[in-house]
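Below you'll find the structures, each written out as structure tokens.
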Structure I
Amino acid sequence: MAEIYINVILGEDVLVTLESLITIHIHKYCNSKEVNLNIVPSENDNCGEPLFEVKLDNVRFKKCEKPPAIAHFCKWPAVVVGSSVTAGLSSVCRIIIKLSKNEKVLPLLGFREACLMACNEVSIWTKFCEVDMISTIKEFLTVPQNYVKNNSFYLPIDVSRFENHMCEPVKIHNVYKVARLKNNNKLLSSTVPVDQLNIAHKYAEGPYITLSDVLLFPCFKIFFQIVGKSFKSLPLTTAWYRNLSEELRDFEIICSHSICGASLLDLNVVEFPIVKKSLYISDPKRYNPQNRIFTKQCNIEKVLHLSRKLSESVTNCQEPFGVDVPFSWNDLPLEASPESGALPETRAVRKCQQLENLAKATVKITSSKKIKTIVDFCSGSGHLGILIATLLPNSHVILVENKERSLKRAQERIVKMNLNNVSVVQSNLDYFNARFDLGLSLHACGVATDLVIQACVRNKADFVCCPCCYGGIHNCHHLSYPRSKKFRASLSYEDYLIIGHSADQTHEEENVKTAQGYLCMDLIDTDRILYANECGYDVHLSKLFPSSCTPKNNLLVGLYNL
């Protein structure tokens, strides 16, 4: 049985956030007996966030005063199933739909049940549906002066982005199969360009309604209710909205906020210029590692010249932290080792070597500090976290991962090994908010390593990190680069990106770029060390042993000074 948890504010009316309202309607729409809705009364006013009146007359729910501890590991709405919890609007709604086993609603998950499967950290489309549009509507309601000025109404940028998206060719995995059925042409060649297949965006992802439509519809319903008119510049969005209004006619929205006292009907409409890029492709503002400007050797040498003083502070000659800790795979259950899985033999051996380094560091920290809760961030299928849970049965290990399939494999191993000290969180770092004492990450890609370190800093928790994908670092709404004051005083963001990209050029020993690549790796990790020092940490930088177990072999161990 699955349990959904949402906060409500009880008074004369029942008020919820927009995310909770969508969750309630998805639960009502699925009408599943396998999923319970728990409303938890809250006195919090959500810091001025727009609230919506919800009618619970025809909704199955129960009032819950004391949710289980695991429900508080993530921001709500969240779904708890056994010893796992899922957060993030898209993921929560996906679970409700899947567990409903309702043939009427299962098609919302799309082809191969992949609709909004990718998390918003890596998918611009998921981010648009789950974060961008919802944030835009909230701002639209709470800061109306941003949109109404000098007798003009400024159209929200994300509304224009959606209109542009609806103009783009449909991009779905089975687009040619759909085209053959629609055009009644079994011989239609897959070499025909997608924009010539005669398939338009009737719905957000193509000719069929999906979960994306259900998440976006309430945002646009609020928008059109407030503006009170349609716009000539939004013909496709308007047609889409009218179609969905018939499909989702039971979706009621009563907003407790109003945008302003003046009518918008007589105002001039102003559109902000947007970058006309499909929402299916990478964010155009994100650093593109394929851009050759960052790969020219002359640029790399110029930046390294600027960094020569910074490189003097690189000290990675220490032995791996915990090298003196005894460890033997023979003393552990076979299921705790990657060699028990489906990995190729050579890869399994290297994986075991990587895990051994992080496990030794973890055991050494726990031998000298009171560590109760350990989080394995970006855990994948749980190799590191499951090993730690086996080595430290008195500690509580939380696996945090945003990929459904990876966590499914982890849960299967946890059940098989009968581990009772492991919890599973399907969430990205945006939604995870549990307290913990030690954070781990093995090859968390690019920004993820810095998000892990930042989460540890917030919790004053120690960390053990082996970074990866240095070329993937880029400014985001959570953090910016360089991380430390010393590096920011010496290097620009563009210079830093050059170093990051060059750090990924760690090839064979005889390759002329390899030494340069490792120097750049050490520079990025020195910046991370200096940032952690500023936050009260002592940090050890070393190489995994043997260093050949992975090209990305730096090990950062941060100990918080109490």
Structure II
Amino acid sequence: MATTPLPVLVAGAGPTGLVLGLTLLQNGIRVRIVDKDPNRHPGQRGAGLQPRTQEIFRFLGVIDDVLAKALSIRSLLEYKMPGGKEVLRIAELAPIEPTTPTTPYPNAKLLGQYNTEAILRSHIERLGGTVEYGTELHSFEQHPDRVDATLVTKIGDTEKTETVACHYLVGSDGAKGVVRRQLGLSFLGETRVEGWALIGLVQVQGLGTDHFYQWGAVAEGGLIVMPTERPSYFSFIFTGHLDPSTLLADEDALRQALYKRIERDDLVFGEFEAVSLYRPNIRMVDKFGEGRIFVAGDAAHVHSPAGGQGLNSSVQDAFNLAWKLVLVERGLAAPSLLATYTEERLPVIAAMLQKSTVLLDAMQKADTAGWKRGGDLRQLGVNYRWSSIVVDERTPKPEGPESVNPYGSGTDGSLRAGDRAPDAPGLVPVHGGEATSLFSMFRPDHHTVLLFNVPTQEAEPIVEVVKSYPTDLVNTVSIFPQGTSDSEVVGRPGLSFVDRDGHAFAGYQLSPEKPAVVIVRPDGVVGGIVYGSDGLKKYFGAIFSAEA
């Protein structure tokens, strides 16, 4: 057994585990990431990247790589049957939203999960981390001070077994993974025996890449084909009344079934990749962890891919948990902080399952509403307003998640503690330099304390409170309204900016006449809206506490 326990062991190297691992590494926390699949190639599943996920990728420093490969969401062409060539209808999947000062990434993008994983993995490797494919978490034992995990690595025809001691274990190992099952967490919900689908990739000649395409209703046996970032390759969803095991075992049979479905000979189906059987499984845990062991992503919740919420919710799981693990592992926060992972994410996931299931039911009934992909599905309204660790001196905090829409903070016209922190461009440094934005300041390795037009005499005690916390974990930024002169900000410590275009004050719904302090968490969530040092102490007192 290792004499020095590993800080964090992550089982499962999908987007969930990779986002978690990358965030920990960016915070200087050692992490080991293992995955039992020796040749991970999940194809195109998990391809929809919602706006909130793109923002998280911005904070992690990977967004440029993602957007360089990603495609935009297309409209859906449904063909009239029989015949398969005449367009029956055109369905807009999501209205194209304009970029705004608060929302720089307003529209979902398409990127195959394989490419998303490759990008995240490359950034992990730049920080000296690795992903160990072909290494499986076999079992574990939890102790008061550690978790002993047994790992099995296949090397040719032999197996190497080792026991790794770690402070924390995170299972991002999928719905059939070891962690949730051995931890004994419930997985309540339903498995629908009807409504199977084959999903995968297929080469297609003769089809453009400007649309999604559909032949036949999903419930009656249909084919949906969607372009990917790989030239000539399309992802597909195929339903029907044939024996799926036969189609899985025989590519020629599958190819002929597709031809029979579309009833046209001008398209050529070529090679298949990553073909698998999908049955609707709608389940979630009743808590996201026990002791030193946590679950995230598909290990915690499975559901219909309708609406493109799965990977995106999983990424938010990881991003929510990571910064809390960092503070606890560094001895700066009490282990009780980790309980807020379940407190915050559970209501969000419950709401998400309801939304994705409504879309699935609509798709199976050939209802066009099943293809709508805008609104709340962008996940910009996901919030934690009820959380025990957010502090709001402007708006009374709800007593619990049952009195708030966990998906809807972006639609009620107000900004509260627990909401997504909006962007604001046009911030000009008071001492000279190029304009910047709030999103350029938010990172997963620190809190950002925004002082909105706080006078010098009131700012001094606030700055003193901030100085009492680790300097590398809290950044202080002063933001002054349009028209502020240099003489008014002389001697202000830290970063100081003038809100040249008024976007920051407008986005955070603040008036220059009423100074306020906004605390933005490492996961890009507003942790606090307060009016002085007492509110700041109340927020950080619940975060930076090493008391048991």
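Taking Rg/Rh (Cα atoms, Kirkwood Rh), for residues 144-463 alone as the criterion, the highest value among I, II goes to I. Here distance in nm of label points 7 Å out along Cα→Cβ at positions 224 and 496 was derived from just one of the structures I, II, and that gives 5.5; the source is II. Comparing volume of the Cα convex hull per residue in Å³, for residues 176-343 alone across structures I, II, the highest figure is found for I. Here volume of the Cα convex hull per residue in Å³, for residues 40-239 alone was calculated and came to 176; which of the structures I, II was it taken from? The correct label is I. One of I, II was used to compute helix-only ellipticity at 222 nm (-39500 (n - 2.57) for each DSSP H run of 4 or more, over all residues; to 500), and the answer was -8000. Which one was it? Structure II accounts for this read-out. If semi-axes √(5λ) of the Cα gyration tensor in Å, for residues 296-423 alone is computed to be 33, 19, 16, which of I, II is the source? Comparing all candidates, it corresponds to I. A value of 4.8 was computed for distance in nm of label points 7 Å out along Cα→Cβ at positions 64 and 520; which of I, II is the source structure? Comparing all candidates, it corresponds to I.
Bear in mind that the values in this text are calculations on the coordinates, not laboratory data. On a predicted model such as this, the values are computed, not experimentally measured, just so you know. Cβ atoms are built from the backbone, for glycine too; each structure is taken alone.
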